[in-house]
Structure P
């Protein structure tokens, strides 16, 4: 997840590498969760680890959607936008990336604590 949380720091114009990161992380999370659950007997309720995993799934999917949006904004900007228009596009994508990064990191700190308390 550290790589996922750092992914919004990549330049918004790097569409394909940005889209590959959350997809790869999602597959890795599924394998990791299945591996730890295979060691336990079947339980009819969520364990403590299932809650942070659920949050990580949500973040990976939301990041994929964010990156798809950013790639689409770049693609629909036209063939060769003016430098001012390109700068505005980059700023818009970077702002959305930064906000997502901060909110998701705060959530990653709060979700396990809340799961433990409740």
Structure Q
């Protein structure tokens, strides 16, 4: 469940649905919800690009990394985002370890998402 913290609805609804309808139907319900939202997004978002760009090869994609500044920026970005987002995976566990009830610990992700 650690990967489902990216939206407030997921972190608030999924634990309740687990108890009500079980794991399999919870995953189906979330998948259907995301599928419907994805279909709506695909039909309502338009591209401003007039031409179709050619796909980049791996060599062309990695070309900017030969520049030392770009390479250092990429490494710094990986370390920064790991430090920022990795703690989300352990927040519920740390709350439970500190003595918080399971029902309240699950809502800490929702509370944290609401403060961003």
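Nothing in this text is a laboratory measurement; each read-out follows from the coordinates by a stated rule. Predicted model, so just to flag it, every value in this text is computed and none were measured.
General observations
- Answer label among P, Q for the case where semi-axes √(5λ) of the Cα gyration tensor in Å, calculated from the coordinates, equals 35, 25, 12: Q
- Highest-scoring label, criterion being relative contact order in percent (Cα under 8 Å, 6 or more apart), among P, Q: Q
- Value -24000, calculated as helix-only ellipticity at 222 nm (-39500 (n - 2.57) for each DSSP H run of 4 or more, over all residues; to 500), assigned to which of P, Q: Q
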